[in-house]
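Listed below are the structures to be examined.
What follows draws every value from the coordinates through simple rules; no lab data is involved. Bear in mind the structure is a predicted one, so any value in this text is a computation, not a measurement. Cβ atoms are built from the backbone, for glycine too; each structure is taken alone.
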Structure 1
Amino acid sequence: MADSETVPHDPNITLVEGFVPVIDLGFTRTPNPDREAATARAIGQACSTSGFFVVVGHGVPQSLIDATCEITRKFFLQPEEVKREIAYDPMDSLHRGWSTWRSLQKFSACRIGEPLLGGEQEPGVCDEKLIAPNRWPALPGFKETWLAYYLAIEAMSRRLHRLLALALDLPADWFEDKIDNHMTPLAANYFLPAAEPGEHGPLRTEAHTDFGTVTVLYPENTPGGGLQVRDRDKQWLDVPVIEGAFVINLGNLMAQWTNNRWASTIHRVVNPPDDLAHLDRISIPFFQQPNPDAMISCIPTCFDEDNPPRHAPVTAGEYFIARSRRIFVERRVRERRGESDEVSLTRINR
């Protein structure tokens, strides 16, 4: 069955229907091929319409999620001079370390260059522009917690890619040798509380699409404001926020890989109403990227004689560096206009 067709609703898998459905991945259940196939069909339908879905049953312990949010908030609440000790290097394409822009602060770490995540690279496999050490805070427990969280999300994402493969009528392991040496950043967004109503304007992050393959986002369940997606009628819809759930969305590279069969949808983050503007918020996105040497050419099941490949092949590393260079140029243009050097960070680490 093509994922563009309507998939019958299974209340045991698709818990909430809609433009952004809530899907039970079933990773906490005993493996079942029939259920896995049904879950893949539900995911395929979401990927071909909104490119967004919310997942439960993902198997990541809530205690680890809570510990990661707690230690991350402790980091962001430190004095700015402490955080600036690990400020990102503008020449680092993966922006490892701390950064700030208006009402948003960020921290990012990456697998590449991190031995404790298995991120060592063989010579010639990866562009040297992508290799650098992470800039870890000195905060006790931070690095250990983040490494544990990274590995848990990485494992969940690997299992998710089996379902993505099945949804594309591919063997379940089709993506495995393309993400076994990946270059995925894990980031944290800290949205500052407002000192007075309206201080931060209507948006926390502007409307955008992600430029990678798959984003696995944990959004803190705070009242008021949050993630929205734009539907086909150009209406903004709230993404469901469920305690302990992750939001999954596709990026531009996955849309390219699937010959635009799957969608990379515009989304944004809105600020809370005035009576809740004093609240801060954390979200933690895992920007899944393929291996730097993975060739992104049209997936075999996504083209035929009537629908030929629309994009030229490119390695994931080349694609990422080209996007990073574009952002670097944008940053320099903004500098000349007198805007913040860090204004473009929201375009790379969303």
Structure 2
Amino acid sequence: MHIKLFIPGPVDVAEDVLQKMATPMIGHRTKDASVLQKSISDKMRKLMYTENEILLSTSSGSGLMEGAVRSCTRKKAACFSVGAFGKRWYQMAKANNVPADLFESEAGHPTTPEMVEKALATGEYDLVTVTHNETSTGVMNPVGEISEVMKKYPEVIFCVDTVSSLAGAKIPVDEWGIDICIASTQKCLGLPAGLAITSFSEKAVKAAKEVEFRGMYLDLLLLYETIQKKNYQYPSTPSLSHMFALDYQLDKILEEGFDERFNRHEEMAKYVRAWAMKNFDLFAEDGYRSNTLTTVLNTKGISVKELNEKLGERGFMISNGYGDFKEKTFRIAHMADTTLDDLKELIGHIEDILDL
């Protein structure tokens, strides 16, 4: 039985998209491979609202996050966290011997522009990392407001994790001055996991050139320079199967229309929030709630494990709370190609199981 996934990745993948992954292989050093990889970059630029170069990595989004903090921190990184994945930026920096400080918000609350201003005013930092959408807590940070602070510090590299929001919410990279905007395929883009994508600004290029030890596989400058010199060829063997599917899926996203897609995600979010407020409560602070995932506060003390087991018998899956919030919260994702009707079907089953 196929289990419909309402978890924060991987997501359900449409059958026609899956079939594109079965496209026969081509040589990854051929002209056809260059055409494919450039096609993806051109479409991603539209989705990201940017003129910056696009880099692809056969890794999860975490790969490019680690590559960013290692490749472009010249002095010290300021890592802002609203949950487990924001904190991961800091852990990556420390594991790579990159000087960094961690700035944590209380669980369920956002990174504020004031927090960023206070840190940057010290002059200690030349790279900032922010999570746009935190799946552990259901917080969507006010990156647009934070970007106004960043613009006062033009020498600082601005890195944003949009792994669980790109293609589900509008992220105008150039308008917000984002230097490195990272996403991956298994969330709102609606593909299997295994490919990560980032924009990479000229400012980030210049910063990386000042860093001596950037690693190799995840060296963003090496990725950038190789595709510039070799016409969208990558230094290591890429996952062409993912690229065939991504190129196709981006056409489908363009056909749906960006505004229509973003509005669909917002409509789904509002529906789940209203249901959660009626029957439970919401974990994230009002005004900073994700449009791609809702973290529900388990005020009724239900067994999320048992609920999920019963949902599984009916062909559905939601997600328990993350880390310390296991059983204290549960999470319902509404991203990628999920529709409002899909959510209504899921909620109907939850209500039936819990007798709400």
Structure 3
Amino acid sequence: MHSEPLPAAATPGYLTEALRRCGALGDGVVGAVAVDTDRDTIVSRILRLRLSYNVAANAAPRSLILKTSLPARAGYKWIAGRQEVAFYTNVAATTPRAPVPLCFDAHWNAETNDWHLLLEDLSESHVTLGNWPLPPSFEQSCTIVAAWARFHAGWWDDARLGVSVGAWIEYGEARAAALADAVDRFAARLGDRLAPARLDTYHRLIDAAPRLYRRYTAHRHMTIVHGDAHVWNLFLPRAEGSDDIRFFDWDTWRLGIAASDLAYMMALHWFPEHRRRAEQRLLDHYHAVLLAQGVSGYDRRTLDEDYRFSVLWQLTTPVWQAFYDIPPWIWWNHLERIFAAIDDLSCRELLQA
């Protein structure tokens, strides 16, 4: 049983107004709300709400997912919710056939950091992959990368990027100093568990960062990326043969290089033997779908270059996860897998001037 009281967004009155505002309820009235499930993630609280109505509301949702702030994480270094609310407000709302759950209400309070999302409950039509860390089958993986290709292509070099949607990240002295400090903290925490050769790779990455970052600051062949694109952050359709993938957990979305989502999905999360067998074939499939969606001037070799670049930068993911107090059982495995990937793909070559 959850010890925290129900959020205000789970009350009948609030739900009635929220569903009316988005056109999902009409004149209906939410009469009662029951909580089917209530669980905490690392940074949020997620409730499945079952709704009943006092006035006929045949088209209104019978259940909703409420994702909201977690009081136990108040004062946490990572301010959760803000980016995800912005995604549903600014990106999903303007993306045709967005591969995400429908959002009925998105709220962020800048003064208190309180936030919530009221999302479509997809439990009857979709299922999560489950069985972490078992990867999906190759057929499922093809469906997943094709869905990413369609989403990435929809925002590829869009004129709104960095203007009305998202902001470009500048790699200046402050960002360089923050990365160097995070690496120092990471090395101090691990001590002799971080091999000298690996620490040297981190230092070389920091030294090469201003040059490597030119790929990003060119702002060409860029799109919206998820930033946490592992295969357990999506819903697979239950219907046989359907490609209706829905991605969730958008709290780290940003403007970036599409291949970073693929590197995060495969190089960071998949163990070497499985990744080696699937990686290039999935990149082939992703590229074919990308071109079929109308992306031009982006050949397969360029995708390979972007993928290696992105795999190299994924070295920083365990560092930042440790900095933000993500549990070691997550980032320690990432550390081992990503170093295996940069060895397999000869990514250290990119550190040479």
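With distance in nm of label points 7 Å out along Cα→Cβ at positions 79 and 223 computed per structure, which member of 1, 2, 3 shows the largest figure?
Numbers: 1: 3.5; 2: 1.8; 3: 3.0.
Greatest value across 1, 2, 3: structure 1.
One of 1, 2, 3 was used to calculate distance in nm of label points 7 Å out along Cα→Cβ at positions 103 and 255, giving 1.8; which? Intermediate values should be presented prior to the final figure.
Working: 1: 2.7; 2: 4.4; 3: 1.8.
For distance in nm of label points 7 Å out along Cα→Cβ at positions 103 and 255, the value 1.8 is produced by structure 3.
Of the structures 1, 2, 3, report the one carrying the highest value of distance in nm of label points 7 Å out along Cα→Cβ at positions 135 and 279.
Largest value of distance in nm of label points 7 Å out along Cα→Cβ at positions 135 and 279: 1.
Taking 1.9 as the value of distance in nm of label points 7 Å out along Cα→Cβ at positions 191 and 287 derived from one of the structures shown (1, 2, 3), identify that structure.
Computed on structure 1.
Out of 1, 2, 3, choose the structure whose coordinates give mean projected area of the Cα convex hull in nm², for residues 15-94 alone equal to 8.1 when calculated.
Working: 1: 8.6; 2: 8.1; 3: 6.2.
So the calculation was done on 2.
Out of 1, 2, 3, which one gives -0.28, -0.47, -0.88, -1.43 for log10 I(q)/I(0) by the Debye sum over Cα atoms at q = 0.07, 0.09, 0.12, 0.15 Å⁻¹ as computed from the coordinates?
Working: 1: -0.28, -0.47, -0.88, -1.43; 2: -0.29, -0.48, -0.86, -1.28; 3: -0.32, -0.54, -0.95, -1.43.
Corresponding structure: 1.
Quick check for you: by relative contact order in percent (Cα under 8 Å, 6 or more apart), which of 1, 2, 3 is greatest? Could the numbers behind the result be given before it?
Working: 1: 19; 2: 24; 3: 16.
Structure 2 gives the largest value of relative contact order in percent (Cα under 8 Å, 6 or more apart) among 1, 2, 3.
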